[in-house]
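**Q** So, here's a batch of structures to check.
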Structure 1
């Protein structure tokens, strides 16, 4: 009888870290465990919190560490993926030059993968989510910023210097370009992230003359979110509909760049803005058909991702599974 294989995935964020155990088919064995990251306590405490989260996830799965084949860890920020090091992560300050993979390997004595968080989410969707039936896919993660990952033939395209797949920072505008959070101009993120939708909304409201329902929503809530804009668009507000349509266009420009450079089987979108529903993804498809070469526009599937917030830890576990499989191949060799 074959011994079942289990893998732990740990997805580290600036606010919380989440870990879960999956089986060899990528199915979670139990609900994942989430703990506060508390980066302000320092990187040594952060590494201890990673250890704790992994152990709790294994316990939640009613397994022992001896039953775990490998671990995958996904983190945000600038990193040396090959070296397993977080370099200078903006969302995890004051962490700096943290040897994550080495620490996890030494602590648990298991093969360990280290990956960018958006790359891990992309791999999770490719492995068992929206892309499970394709050979290549691109994932855009739409949130406060825009992240992304590219998978080709079961491999994450990390880039020579660990900065491959930074899809939110492709340049889509060079004439009077908007300022991005990265302090550069013209990035996709500066036009189509949730925070950028809000910025564009307030700019439009200044010139609107009080006609849009968004004015009332702002007065009522004291703030506006991208969700508010999409809700107003669904209710027929002309300005909101224009803003949503522009957002779809910008994402179609980014998608077209991927079609013309990577030529994937699928482009998928994840994150909070996917709650906008089928009409929004159809607008993206519409503009891709206008912008892209006919063959990739026709043959590339454009859809929403499926795994939600579980994509990160599942993908991290999948990357751990890859490391485990390579270690077996090395022993055979």
Structure 2
């Protein structure tokens, strides 16, 4: 049973409310970042929001690792441009950053979002030489709903059968690997996340899947539903992940669940809990507001640097 008129109206109202909040927070995110080449608003596919940005250090020498960022917004909203400032922090550490947008729910339902995101990744990889990207070093990150999609990218890349199961057309499927994920206040099993009682989460999950409350059970049991739980693939093949939680966030349980699954699978992971001003949902995105956020960013970058160093050491020993 599809979403009702009442469902769609509630989703539109939630979208308006969330976007107003993002515009307000933009005032706190914005600060000057110099020495960055900015390619903004590149359309990678036909869609309402299928655009991306690519940022790189000016006068960079050699090829740099790729940092892919996917915005959140409860699947029903989200402003890609607000995430530019977080991306700039990674560019200043020597990354090329791709800030990828995708259509919100009502315009697309699972798994169309992840198909679009992979089209965006393909668009960037097609231009790897032009942008100075080392495609063997890829970090995928996101906040909230974007954290879910970042984890799902990691799951698909490490479990190639998902390309076919989710209908993802991606010409780099045989070579694309995710070196690490950075997951800010994500949810990793949408159906399970309803139990966290995060505000409006049931509506957001139904919007993602495009189904009624009654049909959610199909996704919980996989009877008739496409795979949607990213952490169902959190086994020994899953990418090393830096998990960021917020102390005052009900979705913190999702971060804890993924950390436990990666621990049991013996996958390298880091875990950081933001506090204070940064301790609200996805507070790490506003990393520059207070010490907790700045420390979180520093630890996330150190974690990824360690993953790259271990990867290089292993390649040299093989």
Structure 3
């Protein structure tokens, strides 16, 4: 691999993940700093020469979401003004992906606003992971690589040797990706019928479509915030006769008392990636983290060497 022009920087949202990516690639993490002023302003500074170099910035837009997104824009602008040859924004968790459409009067399409801002600030390419709405790739005029955590989770699930497995999508919206899990794990699929009536973080699971009695359920999803839907689906599955309920979710935001909610629920275990870093938040005993650093690192390596990354989308 040619390393002479590769530079990898960490945003405040992803310091540990960036370090693990650099370890996977066998390269030095490059240095920058963020200064936070008392009035809430952010100031970013690149501490190395990036002129003519190909830069990769790793920054999840997790909490504090708006601070981390603004910081991402400032980094992109700084790299462009410092004459980097190209800037790839590696955004493992793209929070505003939930705002992908205008589904009621007088609202913003938030993901589109974010896409426009990232392009204007200087991004030449975006790499993300299990973005909530895949059509968001079309909001950008630059290349977007939406990677899947599925292979990493399937490997972890196989190691657990769960008997009589059934994959469960918590709602119809994730059913297509859940079917990929079911196909990879060679097991049947069930789907939750979920209804959300407003913009709070609560949804009602009305029914489970599919046979789950006597089976071990694996609920899969792209993200969880409060954990409410996962816990409700788990209870519904147990009421329907499931032997046990496990969860695999890519982005564990875990806000609003999510840990306590999961600890009290029938969920036996939760697999979550390290796409979201939660300083000061202690993960519960049911939660196990699997790293996506090798996946993101391999994507960076292939992009840098101008190789195809389509192999990363193949399902095991």
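Please treat every number below as a calculation from the coordinates, not as lab data. Bear in mind that the values here come from a model prediction, so they are computed numbers and not experimental data.
**Q** Assign the value 27, 57, 16, 1, calculated as P(r) over Cα pairs in 10 Å bins from 0, in percent, for residues 186-233 alone, to the correct structure from 1, 2, 3.
**A** Working through the options, I get structure 1.
**Q** If mean projected area of the Cα convex hull in nm² is computed to be 15.4, which of 1, 2, 3 is the source?
**A** 2
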